[in-house]
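Each structure below is given as structure tokens.
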Structure P
Amino acid sequence: MQTVLVATIVAYLATLAIMRLGSQHLHPIHDPLEGVQKFHTRPVPRIGGVAVFVAVVVALAWSAWRGLVESKLLGLALASLPVFAAGLAEDLTKRVSPRARLLAAAGSAALAGLLVGAWLPRLGIPLLDDLLHQWPVPGLEVGVLAVLITLVATTGLTHAINIIDGFNGLAAAACALMFAGMGYVAWALGDQTLAQLCLAAIGALLGFLAWNYPRGWIFLGDGGAYLLGFTLAQVAILLVGRHPQLSPWFPFLVCLYPIVETLFSIYRKWIVRRMSPGLPDALHLHMLVYRRLLRWAAGTQAARDFTRRNAATAPYLWALTSLSVVPAVLFWYRPPVLIACAVAFAVLYLLLYVRLVRFRAPAWLKRRLGRS
């Protein structure tokens, strides 16, 4: 547990330092107030991901010095730099295109494969698994298809975490739950290295959350969200690659909330609304929870209650995240149950989404809150 403690302390202090910098009127590090996905009322530093990155690296270095992790795992920190830098550049300039960030994520995935061997060797689908080892790539132990799927999966999860990062504490705590699930199974499998990585990430998130939730004094930003998504993807890939007895459906179920959110978002924008999937909209599940439930049910419409409604949104999505993480941890050794739970979760998500779209606050509640 020393790894968690080190990461928490470093993240707490680093986040405080960033907030102090933000208070010196360094406007480039502040999140703008305009946009369909903005739910805060004052300028807020959005480079909290820097604190998370520093905390994870320091905690991993501490664990490596104590002989708890394989030193080559530190290569993941190097591999994460392209996507983290792209996200951080977007946080500071707002000028990095979605395509450039996608390419940066793919570049980080390729670096992780080359530096620590993080290639996805199995998908838990028999016929497709056979194809993953066809057409071998010189110098690697996997085939062309495995490399391509690794790049796509890592890039997808990296951006999926950014998509759910919409309210105070939402993405950070959801990722902490996912790291906890994968860390527990890594420990159960005797993989101390990956367990320590998960503990470092959890500690970093706890230190960050002390400032981010509930009042939202600092945000993860694109850099932080990309870093978390990339790290989750690497833990998932390495778990499957290092432990043949572990079904790939386990990490898939653990991370299913952001995955389903992203896939449904692509369907909604590209197929239904005929717009680019890269354009923002206000129809993500967490936004519907806020607009359909908490906008009218939590406090008045005065600005003083805005932060409270923002903070009240995340727990609904934490509960949803736990509905995939908990069964994944309980049944990690039973692939049929994992698949059934994944299907059930996807159905539940769609049912919740439809109910929220159709939900309307009663007129009497709107009138009452409008007078308050």
Structure Q
Amino acid sequence: MLSLSIKEMKFFKLKYLLVAFILFFTASLVFIINGLANGLSLDNASSVKNMNADSFYMKTDAEQRLDRSKISEAEALQAQSKHGLEPLGVQMFSLKEKAHDQTIDLTFMGIREEGELHPKILEGQTLKKADPLSIVADQSLKEEGIKLGDKLYEETSGLTFTVVGFTNGQTYSHTPVAFINSKSWAQLTGRNNKVYYNALVATAEEQATGKPVKDGQWLLKEEVMKSIPGFEAEQSSLYMMLGFLLVITVFILTAFFYIITGQKMNQFGILKAIGSKNSFLIGTTIIQALLLSIISSGLATGLAIFMTTLLPEGIPYVIDMTNTIMLAGILLAVALIGALISSFNIVQADPIEAMGRVE
């Protein structure tokens, strides 16, 4: 069966190359769009995704929006001492880098300098070892020309921060994240001697119980990510495109295989006349679909990975091999569906009619 399938594909090279090209082109589009979806997801919420957190406790009236929740400093400190929860403050600011006269948009995250939310340091030092008004920022700031020791000025508070360390995978709402300690957070955001945090973070599942602060609720990390402005809309749009591509692929492949099998009705009839069964002939068609799908998906995966070197650094693009393998499996199933639908022609092939036409 396999030998016959390969021989036929070699004989009708042009037809099967055309089908393989359609599969390769579609698979490439699917994998590249998936890479863009992953990239946008991380660019929007990587700080939350990579955070050492299991659950977030936020105010109910915030509608699951991290930036809308307000928990007073007194409540946060009490929850930290009693339940071991980590206070987290989140707020976006525009800062000025005076040396190069540029404005940089940042999301400040206020954390305990000795707490479990502190990110891993790639370069420089931690907040604990640094002076007050220090920040540990995402390394994407290097693309803006920022380096260790640079000063960033926040106009509203009049504070000047020093970059003491760089981390990676820390962005929020498409802006780099800068981590500051609790004292700096109080100086930066405190108004009329009132300081607020946005959430209490449980780093372990067993901590996420009860109500450490009234009028609040526990949210999983995935729920917090989805509530970040723009996250759900971006992901829904891109995955809708993926869905349409897969549906279109079903119709295209079904049409191609149906036409190819339709052109071979006489051959199928003669093969039946000499003893070939429907199951054997359908099996050869399915094997051909499998071979074409595996080869095309493999080449498309290679192209999608290679795109990471071609695309500019500013375009968020990340290939997740787990998702890619899953999508390749879906494309394989789509190709099999197309081959099975086209096998209707094989069943309808009449040996007597085929031999009569040969005469």
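A value of 23 for relative contact order in percent (Cα under 8 Å, 6 or more apart), calculated from one of P, Q, originates in structure P.
Of the structures P, Q, report the one carrying the highest value of FRET efficiency 1/(1 + (r/R0)^6) of positions 17 and 97 (r between Cβ atoms, R0 = 25 Å, to 0.05). When FRET efficiency 1/(1 + (r/R0)^6) of positions 17 and 97 (r between Cβ atoms, R0 = 25 Å, to 0.05) is computed for each of P, Q, structure P gives the biggest number. Computing log10 I(q)/I(0) by the Debye sum over Cα atoms at q = 0.09 Å⁻¹ across structures P, Q gives -0.50 for structure P.
In this comparison of P, Q, the computed figure 62 for percent of Cα pairs over 21 Å apart, for residues 9-112 alone is attributed to Q.
Each of P, Q could give helix-only ellipticity at 222 nm (-39500 (n - 2.57) for each DSSP H run of 4 or more, over all residues; to 500), but the derived value -21500 comes from P.
Throughout, read-outs are computed from the coordinates displayed, never taken from laboratory work. All figures in this text were calculated on a predicted structure; none of them were measured in a lab. Cβ atoms are built from the backbone, for glycine too; each structure is taken alone.
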